[in-house]
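I've put the structures underneath this note.
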Structure 1
Amino acid sequence: MNGLKAKKISGRPPKIDGKKMKWIYETIVQKSPLQFKVEFAL
């Protein structure tokens, strides 16, 4: 039964926290590349 208990996942820690990830997501979803004066837009 001990093998089924949740435990901390090993590995590399995230480089960014949840607040920064939320900002990135919202920026990508809600804004246009033209708003950032990017020369190209897909």
Structure 2
Amino acid sequence: MTVKCDADRRADGELARYVTAKEPWFLDAYQRAWEWADAVHWRP
């Protein structure tokens, strides 16, 4: 939630800036999800 609030504050009401501010978190989360999936041998 902190990431979302910080992104909202930095975006100053502009959706594109908000999305850009949140993107690093999503990229990191995506990588961590794949690492977890590999570690537990999870497959879709």
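The table below lists the values:
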{"item": "Which of 1, 2 leads on mean count of other Cβ atoms within 10 Å over residues 6-13, largest value", "result": "2"}
{"item": "Given -10000 for helix-only ellipticity at 222 nm (-39500 (n - 2.57) for each DSSP H run of 4 or more, over all residues; to 500), calculated: source structure among 1, 2", "result": "1"}
{"item": "With P(r) over Cα pairs in 5 Å bins from 0, in percent derived as 5, 15, 14, 13, 13, 11, 8, 7, 5, 4, 3, 1, matching label from 1, 2", "result": "1"}
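Values in this text are rule-based calculations from the coordinates and carry no lab data. Computed from a predicted structure; not experimentally measured. Cβ atoms are built from the backbone, for glycine too; each structure is taken alone.
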